[in-house]
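Down below are the structures I want you to see.
Nothing in this text is a laboratory measurement; each read-out follows from the coordinates by a stated rule. Keep in mind that what you see is a predicted model, and the values were worked out from it rather than measured.
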Structure P
């Protein structure tokens, strides 16, 4: 196993950070690494907002569901799908309308996700920690107003970035045979795997630091899927120019 694979297999979400600032050269290297992520047709249809202002981080923490680590991390990154910049890029060629298609929306969203994951890997290789924050989609319009996002730009998720001030245990994942299929999809492989993973996650949740909850993956997923969350996203995206067809 090489160091890259070892690094990926050590990943943990960090929710407690030291106050130490991130050196500029390291931060630049992280963003440069993000820019080297794959991008559909070289569109590079994403932007990232680095939030260091303490008042804005506090507001974002509240908008994201009162997640304190958003305010406490040295830098909070807001990863955005961005089709607005493409309009400007097309102006020298006579301009172009952004297609009102689900496909172009997916391209921008995937571009943002790929860039963010590259940034997370780069950060961890430099001794920093991260945690992704989907909670900024709780109040996407307020987040957009706070950060001055123009039309055709929406916040996909946030990311806390800083030096870890904790050593959390690593959350187990599903057995590989539950997610890997050969030559076609098969539901036979994961039936037993789910039962196995339920017991593994139950043990983790009972013994983790600050844990003590008696639950399983099946229980957690059933509870999550019984609740429709963020139903406002469809109208929000339409209002920002993402008319999906």
Structure Q
């Protein structure tokens, strides 16, 4: 049982841990002890965060566990929206948007910040960077949770290296990765579940290697950033098909 006297900082940590430990999307509806325990803990956390949301969360769980698969998908989306709403609210009330400055050579600290961010994804991780390549695939994609879709928007600069690695990674892990290329990519972003967005001051594969850099959460301009890059994605060249 979650302690109702948890501070907002402690509750934020609990929500982060819950999202990282989420059962696989493909099996979360199965009647297993692991799934029941996770959903029970999620319910307790929502109750601690906002008791008025508790009944709504219960309805979403009922949909998830119903017989109808379409309603189950609606329930899953509702659960993830509420958990991400709780996380965003607690983050704004405690640490605020994530803004990290990293000195030259702090490559591991940069990697850790990005890793922790993508491990929270429950539906989609979308990287936008014109310099994505094989090193990027090896460094970050193994940390994307099973069942989470992956989109990569890049340029043609290192496309052959990227695609070779993507094909092998996708084959080994039995997943599909969507890759598109365009000349319109200049900034570098990672977008999580279409709900949060982080801008990197350096290419993801080189973060802090040869110069200081930053990792900044985009909040006020997030909707505009998402709309802009969804437009670029729609017009970009399909290199690997969408799932």
Structure R
């Protein structure tokens, strides 16, 4: 059993574990409890009424958070010809082809947060499935990361585009901002993400879709969110 620190136990005295918090109250409470010396992340978790074992109940997509995540993302682009300069001019951190694929395989290099590829480069990227797949970094047309518009894709990721995908526990976990964000920025990011999740509800999902939702900070407690409020604001 994990032992909790004295600091954590003190924080727990200020929260009600039996309460469903409004979005505003959860954000305000978590910000007030933060007492560490680094810029904590606001972590979002939702449990969905789907069975991810079935392909027709898979929930996956992308959304651009209006205020970003607070993290500067390193982007790797697989491209050739004129698309190399296009990606570089858009702000990609690494751009290339076979030489980058070889580096990933040879050195287990994964010092990047997103991968974008033009369709003609997928034959190169396809060899990296065992490395990129488990990390959720495989480019895909569904998420807009396999595209000829590499400049647009790079700019979207830099602006705060994130990918969401339900896990085996039928949950989605994502960072939606930092403690340094204002309460209104965090709320807007929260609602933007949840709205995208609601729009991604599979037709095969029956009954209650949003089953449980929590917000927490990196070192803070998880607070249950009032789903009735969330549904009113996003559905």
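Kindly point out which one of P, Q, R the value -13500 was derived from, the read-out being helix-only ellipticity at 222 nm (-39500 (n - 2.57) for each DSSP H run of 4 or more, over all residues; to 500). Walk me through the intermediate numbers first.
Working: P: -13500; Q: -15500; R: -9500.
The value was obtained from structure P.
Of structures P, Q, R, which gives 39 when relative contact order in percent (Cα under 8 Å, 6 or more apart) is computed from the coordinates? Matching structure: R.
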